[in-house]
Structure 1
């Protein structure tokens, strides 16, 4: 996504357009799975000419989360928060317990169960989270 498009996106969400915010947004857009703030920081400080500190990355992620552009969760086994673009779709994740890699899973096997549970308990179900832990093919070798 070019900087012209980012200006439109940021304006729509009421976010001031800065080079650092563009860098974080672009990195998250290119990420194939949820990532930590530290991963973003490490990658951007290696590739960007404008220095950015870790607290700046956290502030940007916090802003993006509050505005609904990014989803924050605690998926990794080490308990660190992870971030991913809000694709406006419900997703679950497969997590490797050895290397902490995360693979998004499309589709939800809990939709029918959630509906029946709400009906049988008279609860208004708001949301659910499903994390499946395992060992990825790379770590099994």
Structure 2
């Protein structure tokens, strides 16, 4: 299994504020207009899952929350993806309005896919962590 880990990022919010937003995938409905429709189509979500169509795959793929540890960890698994994929969002509150976040992606990729996707996955996990660190959790109500 290949593993990609982001650097630790600082979020200027409490862990409970961050966790309450990230642990409910229905919250994506509030930011779905920011998702480029040329890349992701037919987006549907529940509190525990997110499904969408990606050009070239032909079927809906998605992620599902498989485990929650309140204010600490949210674990996801890929669904209908041609590889075994898991994502962890780890949170650690170190002070008031100072929560650290780290993302870990584990994927069982065939060698050919690994060669094509390795750098994109490294960059993507880092970009996702950066986005989560800048998200306006305090104004999300």
- Item | Parent structure of the calculated result -13500, given that helix-only ellipticity at 222 nm (-39500 (n - 2.57) for each DSSP H run of 4 or more, over all residues; to 500) is the read-out and 1, 2 the choices | 1
- Item | Of the structures 1, 2, the one that 15.8 was derived from, the read-out being Kirkwood radius over Cα pairs in Å | 2
- Message: When Cα Rg over 2.2 N^0.38 Å, for residues 41-104 alone is computed for each of 1, 2, which one produces 1.34?
- Response: 2
- Query: Comparing relative contact order in percent (Cα under 8 Å, 6 or more apart) across 1, 2, which is largest?
  - Reply: 2
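The numbers here are math on the coordinates, done by the rules we state, and not lab data. Just so you know, these numbers come straight off a predicted model, no measurement behind them.
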